[in-house]
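These are the structures in question, set out in turn.
Values quoted throughout were computed directly from the atomic coordinates according to the rules given, and no laboratory measurement underlies them. The model shown is predicted, which means the values in this text are computed figures rather than measured ones. Cβ atoms are built from the backbone, for glycine too; each structure is taken alone.
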Structure 1
Amino acid sequence: MRTYGFATVCVVVLSILALAWLMGGCTVPPGHDPAGGARTVGMLKHEVPPPDGPWRPHELGRCGGADGAMPTQAGMDVVALALELFQLGEGGDAVLELELHVAEKTRVDGLVLLTLSQLYVLAAQGKPTVEPGEGPAAMSGDWISDRPRLVARAEEVLRRAAEQRPDDSAVDYLLADAARCRHDMTIADALFELGKTKCSSPEGMAVLIRYQELNPHPARQLKGVDLDYPAAAARDGVSGEVVMDLLIAPSGQVVQVTIVAEPDRRLGNAAAAAMEKAGFSAGRIGKYPVWSWTRVTVAFS
């Protein structure tokens with residue numbers, strides 16, 4: 001197998017990017033209170049907001065470490081090599097290197113399989129620099145007839161990836177992309193919805209970001225909310241702003257509210273109750289929805 005000095009550097013950089021969620025987000029250990037006097041209400045009370053910032057993705061506490069075992073050095077090396085080849089416009093060689101690794105190893109890292117499947121999906125979508133000249137789904141020169149084999153190999157590899165990363169949404173999102181290549185929109189939609197119920201794994205999403213050059217989009221509130229001004233607070237002349245961090249699921253549902261600042265507990269409770277019913281579009285990496293935090297301010301006057 002060919003080796004490159006750049007590979008080791010690339011692995012280190014990609015690991016840092018994944019752990020930092022590429023744009024500065026991170027998961028804070030349960031029990032840590034980043035806002036001092038903040039308090040949390042909602043369903044997922046063990047989830048804690050990451051640091052402030054315009055883009056704050058989140059990995060659920062139950063989702064740490066998607067793979068059943070630590071990644072191997074050989075796996076990290078071949079993933080780095082594949083990325084270098086892809087960036088050089090030699091995606092077909094990247095597929096071959098990954099396939100050789102899969103054929104040679106008894107245990108294959110989930111991220112290796114996820115990377116290989118992503119390349120096959122890109123080839124099935126018509127990206128010419130990813131067409132494999134050798135391997136289980138080598139191109140014959142007729143993309144129309146080759147496409148079903150590319151999709152079939154992508155799905156076969158993804159099924160193996162799902163065994164190691166069963167709660168990683170990236171696996172289902174790529175399976176949905178493969179189904180679209182087969183023009184099976186019913187299956188594609190079902191897989192996409194299934195992915196929304198799973199973890200936004202930083203490592204899994206990093207594979208999609210690297211190979212598709214995706215941009216992040218924060219969660220966005222779709223409509224206003226009806227505030228119920230507590231009668232007792234109004235009689236007491238209490239007013240002011242309530243600042244909240246909202247955990248938005250890939251479905252757009254608000255599943256946790258962390259009150260960062262409140263002039264009165266009654267107003268904080270009322271604001272939290274209102275925001276739990278608010279409609280949001282989820283934070284996204286390209287077209288793929290992810291778990292994320294967003295900060296909102298509600299004024300009582």
Structure 2
Amino acid sequence: MDEHVLAVQRMQEYIEKHLDEGITLADLSRVSLFSPWYSYRIFREHTGLSVADYIRRLRLSRSAIRLKNGKDRIMDVAFELGFGSVDGYTRAFHKEFGCNPAEYVRNPRPITLFIPYGVKFKHMRRETKHMENVQSIFVQLIRKPERKVIIKRGVKAEEYFDYCAEVGCDVWGMLSSMDSLCGEPVCLWLPDIYRKPNTSVYVQGVEVPVDYAGVIPEGFDVITLPEAEYLQFQGEPFREEDYGQAIQAVWHAIGKYDPSIISYQWDDANPRVQLEPKGTRGYIELKAVKKQQ
């Protein structure tokens with residue numbers, strides 16, 4: 001992989017690890033193995049942001065998550081995340097999210113969090129690789145309640161990369177700011193009954209209670225899904241650069257699995273569900289099932 005990409009990835013990882021500390025261009029130069037000037041240049045080239053803007057946006061998003069949890073004072077959050085004053089933090093927060101911190105604490109609403117993606121992953125596509133070692137896949141039967149899902153539709157997308165090309169990657173930031181029944185946003189492959197004309201099979205969304213009456217972000221839709229049982233397939237933890245292989249391993253397991261061995265059959269009337277691939281927990285995907293008739 002290009003040495004510049006790897007250098008920027010190292011800088012991103014350093015920022016993530018030291019976000020609540022003072023971060024200097026000299027620090028980033030040391031981890032990138034390039035001069036400060038050149039480090040700044042390639043960082044901006046590959047992320048689209050200056051180092052300062054990148055750190056500021058990430059800190060503001062982390063601060064919003066802390067404020068939403070309701071356990072921290074605005075003043076503490078501002079200073080602990082490196083802002084020089086509460087006034088400066090308030091102005092930056094309003095510029096980023098369209099409301100001030102106090103308003104957000106009183107009435108949390110969907111906002112677009114800044115979720116940076118490692119630049120090296122932009123240079124990877126999922127590819128089927130020969131698996132020398134068979135991976136273990138944990139399969140669990142779970143039940144999801146009747147629920148609403150607030151979704152952002154694409155146009156023709158059938159998978160993540162095409163979806164991001166159609167609607168942008170900021171959707172996940174918006175969804176991540178919202179409370180979810182399962183604790184995180186989800187990706188869905190929709191059966192035809194839940195699709196609108198000329199919209200995508202693949203969507204991203206957040207599951208909320210069936211009686212949800214809160215804010216629906218502009219451009220989003222709401223669908224209601226029935227109570228249903230799912231088989232949850234979870235792969236082994238993986239290195240982040242091996243995420244494509246981890247997904248393929250789970251897909252291979254789903255393709256081979258016969259639910260009739262537990263007296264079930266596949267239920268294609270309900271969406272397939274994908275959780276964010278995280279190396280620390282393994283790739284997770286859910287496929288609906290129903291009792292055999």
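For FRET efficiency 1/(1 + (r/R0)^6) of positions 183 and 247 (r between Cβ atoms, R0 = 35 Å, to 0.05), which of the structures 1, 2 scores highest?
On the way: 1: 0.45; 2: 0.95.
The structure with the largest value is 2.
When Cα Rg over 2.2 N^0.38 Å is worked out for each of 1, 2, structure 1 gives the greatest result.
Using distance in nm of label points 7 Å out along Cα→Cβ at positions 95 and 223 for the comparison, can you identify which of 1, 2 gives the largest number? Write out the running numbers ahead of the final one.
On the way: 1: 4.6; 2: 4.0.
By distance in nm of label points 7 Å out along Cα→Cβ at positions 95 and 223, the leading structure of 1, 2 is 1.
Check the numbers for distance in nm of label points 7 Å out along Cα→Cβ at positions 39 and 159 across 1, 2 and tell me which is largest.
Working: 1: 5.2; 2: 3.6.
Evaluating distance in nm of label points 7 Å out along Cα→Cβ at positions 39 and 159 on every structure, the highest lands on 1.
A value of 17.6 for mean count of other Cβ atoms within 10 Å over residues 47-54, calculated from one of 1, 2, originates in structure 1. Ranked by FRET efficiency 1/(1 + (r/R0)^6) of positions 215 and 255 (r between Cβ atoms, R0 = 41 Å, to 0.05), which of 1, 2 sits at the highest value? The structure with the largest value is 1.
One of 1, 2 was used to calculate helix-only ellipticity at 222 nm (-39500 (n - 2.57) for each DSSP H run of 4 or more, over all residues; to 500), giving -14000; which? Spell out each step's value before the answer.
Values: 1: -14000; 2: -11000.
Attributed to the structure labelled 1.
Ranked by mean count of other Cβ atoms within 10 Å over residues 207-214, structures 1, 2 are topped by 1, which has the highest value.
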